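Visitor: Right after this note come the structures.
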Structure I
Amino acid sequence: MIAESKRRNALSAINAILVLARDKASKGECGELASILDVAEYLPMLMLEPADRTEAFREQLVGLAERDPAFEFALMRFDAPSV
């Protein structure tokens, strides 16, 4: 599970990953697309686990941002103050 205060941010981060992945695909930048989508596929599973996986969720976003700075946007969405 993700901390309740971070659930909306988590969904927003997943949205950002999918938007950025689609943009890369439309530009023909598909080299890393499979690994990007692997992360996007894994994140909802972390949200469904009974144990708190908030930090593991964030670590996945950090890993994406380290591989490609464009994905810092997803991390920023996750780290944003909760509304």
Structure II
Amino acid sequence: MGQVLYGECVRSGETTIVRISELASRSCAVETDLPVADMEGDLSLWIGAIGPLAAKATRRDDTNLAVHFVQPLDAQILHHFSRS
């Protein structure tokens, strides 16, 4: 999926607005305007109004994360966003 979706990452009570791309059943890429150094590890991801989705984030660079979902996303969620 080439489109960019909007959502939020929630970690340690802090919420950060993010842009989500490369959405797949087990992972996605996340970009933010803020440094991501404190966002690595366990977090919850909201994709639009869908969530919270339990995930683990790994830093790619200063503003990008690789996010891996604890449970694969339901096919209906992927279908919904592929139509957006």
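Visitor: Which of I, II yields 31 for percent of Cα pairs over 18 Å apart, for residues 27-74 alone, as computed?
Guide: On the way: I: 31; II: 22.
The read-out comes from structure I.
Visitor: Let me ask you something else. Assign the value 19, 54, 22, 4, calculated as P(r) over Cα pairs in 10 Å bins from 0, in percent, to the correct structure from I, II.
Guide: The structure behind it is I.
Visitor: Identify the structure, out of I, II, from whose coordinates relative contact order in percent (Cα under 8 Å, 6 or more apart) was calculated to give 47. Before the final figure, lay out each step's value.
Guide: Values: I: 47; II: 27.
The value was obtained from structure I.
Visitor: Can you say which of I, II returns 19.0 when mean count of other Cβ atoms within 10 Å over residues 11-18 is computed? It would help to have the intermediate numbers written out before the result.
Guide: Details: I: 19.0; II: 13.6.
Comparing all candidates, it corresponds to I.
Visitor: Have a look at I, II and say which one yields 2.4 for distance in nm of label points 7 Å out along Cα→Cβ at positions 3 and 19, as calculated. Walk me through the numbers on the way to the answer.
Guide: Details: I: 2.4; II: 1.6.
Clearly, the read-out refers to I.
Visitor: Given a computed value of -22500 for helix-only ellipticity at 222 nm (-39500 (n - 2.57) for each DSSP H run of 4 or more, over all residues; to 500), which structure among I, II does it belong to? Don't skip to the answer; put the middle values down first.
Guide: Working: I: -22500; II: -3000.
Source structure: I.
Values in this text are rule-based calculations from the coordinates and carry no lab data. Computed from a predicted structure; not experimentally measured. Cβ atoms are built from the backbone, for glycine too; each structure is taken alone.
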